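In the part that follows, the structures are each spelled out as structure tokens.
No lab work stands behind these numbers, since they all come straight from the coordinates. In this text the structure is predicted, and so the values were computed from the model without any measurement. Cβ atoms are built from the backbone, for glycine too; each structure is taken alone.
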Structure I
Amino acid sequence: MESDNSTFHDAENELSGGMVSHEFIGELLLQKSNMPPELVAAVGLHHATGETPPPLVALIHVANNITKEIGLGYIEDEPVQYTDGAFKALKIGPQIIRHLKAVMSEEVVAQVKQLVRQCMS
């Protein structure tokens, strides 16, 4: 990632030859958990939303990027890549993202870190 200045997602795809990704693993786990097919598909498409994604794909895409922005991504300071299609599908814009980050940052991050500590002890 550092040598190519690429995202985690791009590096993951390059290393696996495009065969295995976290989206694919997520889809498999959800299928095995008998989750609804719409959710399984949305998880698999959250990086490739296209211009007119279904609302669930757009929601997961936006949530994934907000997660990175509030410090809960795979890698610290990983760049985010919101798509215009996701914003259009959800009828939101950057101002809503800023508001969601502000509301969720402290409380959500603290709760997640506490949960991780509990699971690790």
Structure II
Amino acid sequence: MQCRSAPKQIGATLREARERQGLSQRRLALRARTSQDAISRIERGVESPTFERFAQLAQALGLRPALSLEPLPSLVARDELEVARALTPSERLREANAWNRVASQFALAGERARREGSPATRRSLS
């Protein structure tokens, strides 16, 4: 799935299906007992139809909608997840607390450096 918003993805899906069927927006609107403007708004992603409305439009195209779920991409490596899953809840809490302490120390060090005018914290004027 692309990084498009849900209404735009739904609209693009509807437009592609309509065009594959060789129908104009007006013809689809007549079949679905709605307006051409409503079809246009959905296809442009301006309006997000309910699933029932989308199913009605799909049926007017002679299609049946199908839902699917896909896993989201993970920012954590699979082997790291396996290690984390093997930890007990109390071990996970200890690990999280340790990382929170490290993050706090970095934040405090950054504040000190900015306050003291460290060269690393000065902004370049160029």
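If distance in nm of label points 7 Å out along Cα→Cβ at positions 75 and 91 comes out at 2.5 when worked out from the coordinates, which of I, II was used?
Of the options listed, only II reproduces it.
If semi-axes √(5λ) of the Cα gyration tensor in Å, for residues 51-98 alone is calculated from each of I, II, which structure is the one that comes out at 45, 11, 8?
Comparing all candidates, it corresponds to II.
To which of I, II does the computed value 2.4 (distance in nm of label points 7 Å out along Cα→Cβ at positions 35 and 107) belong?
Traced to structure I.
Quick check: 2.7 is what I get for distance in nm of label points 7 Å out along Cα→Cβ at positions 43 and 67, calculated from one of I, II. Which structure matches?
Among I, II, the structure yielding 2.7 for distance in nm of label points 7 Å out along Cα→Cβ at positions 43 and 67 is II.
For the read-out mean count of other Cβ atoms within 10 Å over residues 11-18, a value of 12.9 was computed from one structure; give its label from I, II.
The correct label is I.
Compute Kirkwood radius over Cα pairs in Å for each of I, II and report the one that scores greatest.
II
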